[in-house]
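K.L.:
Each in structure tokens, the structures are laid out below.
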Structure 1
Amino acid sequence: MKLGRGVWPVMITPYTEALKIDWNGVEKIIEWYDKMGVDGIFAVCQSSEMFQLDAEERFELGKFVIDHTPKNIKVVCSGHVDPDPDVQIREAQRLIDAGCEAYVFISNQFAKENESEDVAKKNVEYLLDHIDAPTFGIYECPYPYKRVISPEFLKWLADTGKFSFLKDTCCDPVMLRAKADAVKGTDLAIYNANGATLLQSLRDGCTGYSGVMANFHPDLISWLVKNFDKEPERAEEMQDFIGAASTIECQVYPCNAKYYLQLEGLPITTKSRKQDDALLTESHKLEIEQYRRVTERFRKYFFGK
């Protein structure tokens, strides 16, 4: 399976005041993604607070997103957090059977931090031998530690014919270029998570974007992904905005994204199991309000409407 150019938000999980999953809020976020023209959704990922969800919540969340997402938008799911490979297999198969486009493995679960990529390869082979699915993905999740996939390992994964999606978090344009070269001609598509390096990575062969900022302005990122080669000068202008705007990630995420979506009219709280939303100060909120107004002005200026 080959995935095309596009933007895949890392979906946040809205909660009630009692820190239960807010299913109405989940549906409203999906509707907003659709309105903003995303191509896919990465559900049950770190932005979804998968480490703070139990196994049944991870499955229920993934299945809900799959069942409530319009057919024009693909859904990939993770939740690959248990250290036991047999539990990983069982949980992965449930989400695959529920209909996700690809189950996404976390690269740091392939091996321990001090273990080599040879160990990781053996563990990948075990998982592939025991899970029935047409295709898989990989996510270089920073927690509990970041295992960045080398270009050589990525080529090996691509050559299995079983991988179509990489959410890359290396944030290094040189490595991104080497990775894109390594999988050229295969079905494995690289989706950069880093705003500052996005345009260069697209020029070097990456396929799109899957990161935090697609919870703020996915439509602008989508324009860049789909038009960077047709309008190179305007693409530079869009990149300048996207790169500068990505500094908002350094705030209290994902609470700040939830507050931004409140400003967009979504009926969700800023509650999080990962972060205390009290850390989202009034000053932080003012920054988000100002950032949103600047985004709206840039959108009008850039598109002329």
Structure 2
Amino acid sequence: MKSVPDKNILLFRSCLVSVEYPGVEASTKFVFDKLGVDYAISEKQTCCTGLGYYSDVFNQLDTSAIGARNFSVAKDLNRPNLVMMCATCYAINKKSVKLLNKNDELREEINTLFDENGLSHLKYEKDDLKPTENIFHVVDILYSKRDKIKENIKYDLSDYKIATHHGCHYCKVHYEDTIGGVRDPNIIDDIVEACGCKSIGWYDHKRATCGTGFRQRYSNPELSFNATADKMNAVYDEDVDILVHLCPNCHIQFDRYQHLISKREGKEYKAIHLNVAQFVALAMGGDFDKVIGVKAHTVPIDSIIKELKEVDK
């Protein structure tokens, strides 16, 4: 397993998390505090450009330049380890670091732009950051802290049938850096197990996309929702109670559109949707409103989790 840090971390804020599911950030902080992870958040950090980049609004030069700026913020805080709450932030920032280190022409062009605009302090030097040593997803941190998670479990969620969805931008962009496999991804399954539960493991369409495709959700909704229906039907066939994932875009696609696709497919989907940090926070005793942020969810969490029972100590 690659070395995963637990200190000098800049927790990278996500546009979609902040706007759609702020409970993901609150849950991440709650869990990190319980696990003794040293992190900070900076108001100077900006968007990774992911939504615009994958919708062809931002080009690679713009995205890498904004990445270089955010990396400078992390270095100035002496927190060179950037940890993402969003799979797209993870994929975008890791790619930017790789390009800035390997592509001399791109790096020099960005640094020239900084010089010309009075931003020389933002210049990125080759190998300022390393993609496998400084860029992580929250799920990497949670996986590395599995034993400590086990020590902090308050509620027993083992009676619920749980499936996992790992997200394209974590598993399918940087294959060589993915913990827990890419053909049968299981990093979330292992974290669920650390919470005293068992996931259903492999199921039909486990590796499939959520269907978002960024602009596809709007420009090709039939194509997008067909893919989402494949996933939801697979979860339905397994009688899943909770689908646990790691990306706010996937979260939106499943949670916001479940009722729509349920009506389209003529099936009563029952699964609720939790980010992996929310799931761990819930198992650790996080407050439904202040930590998990259940009021931001479209599919009511209490439609499945009606009461919580404490684990036997």
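Since every read-out is calculated from the coordinates, none of them should be taken as a lab result. These numbers come from a predicted model, not from an experiment. Cβ atoms are built from the backbone, for glycine too; each structure is taken alone.
K.L.:
Comparing distance in nm of label points 7 Å out along Cα→Cβ at positions 20 and 68 across 1, 2, which structure shows the greatest value?
P.N.:
By distance in nm of label points 7 Å out along Cα→Cβ at positions 20 and 68, the leading structure of 1, 2 is 2.
K.L.:
Follow-up. Quick check on the output: 24.1 is mean count of other Cβ atoms within 10 Å over residues 132-139, derived from one of 1, 2. Which one produced it?
P.N.:
Corresponding structure: 2.
K.L.:
Looking at structures 1, 2, which one was Rg and Dmax of the Cα atoms in Å, for residues 44-179 alone calculated from, given that it came out as 17.3, 60?
P.N.:
On the way: 1: 14.3, 42; 2: 17.3, 60.
Answer for the origin of the read-out: 2.
K.L.:
When mean count of other Cβ atoms within 10 Å over residues 36-43 is calculated, the result is 24.4; to which of the structures 1, 2 does this value belong?
P.N.:
1
K.L.:
Say we calculate distance in nm of label points 7 Å out along Cα→Cβ at positions 4 and 148 for every structure; which of 1, 2 gives the highest result?
P.N.:
Sorting by distance in nm of label points 7 Å out along Cα→Cβ at positions 4 and 148 in descending order puts 1 first.
K.L.:
Matching task: -0.69 is the computed value of log10 I(q)/I(0) by the Debye sum over Cα atoms at q = 0.18 Å⁻¹, for residues 172-251 alone. Pick the structure from 1, 2.
P.N.:
Checking each candidate, the match is 1.
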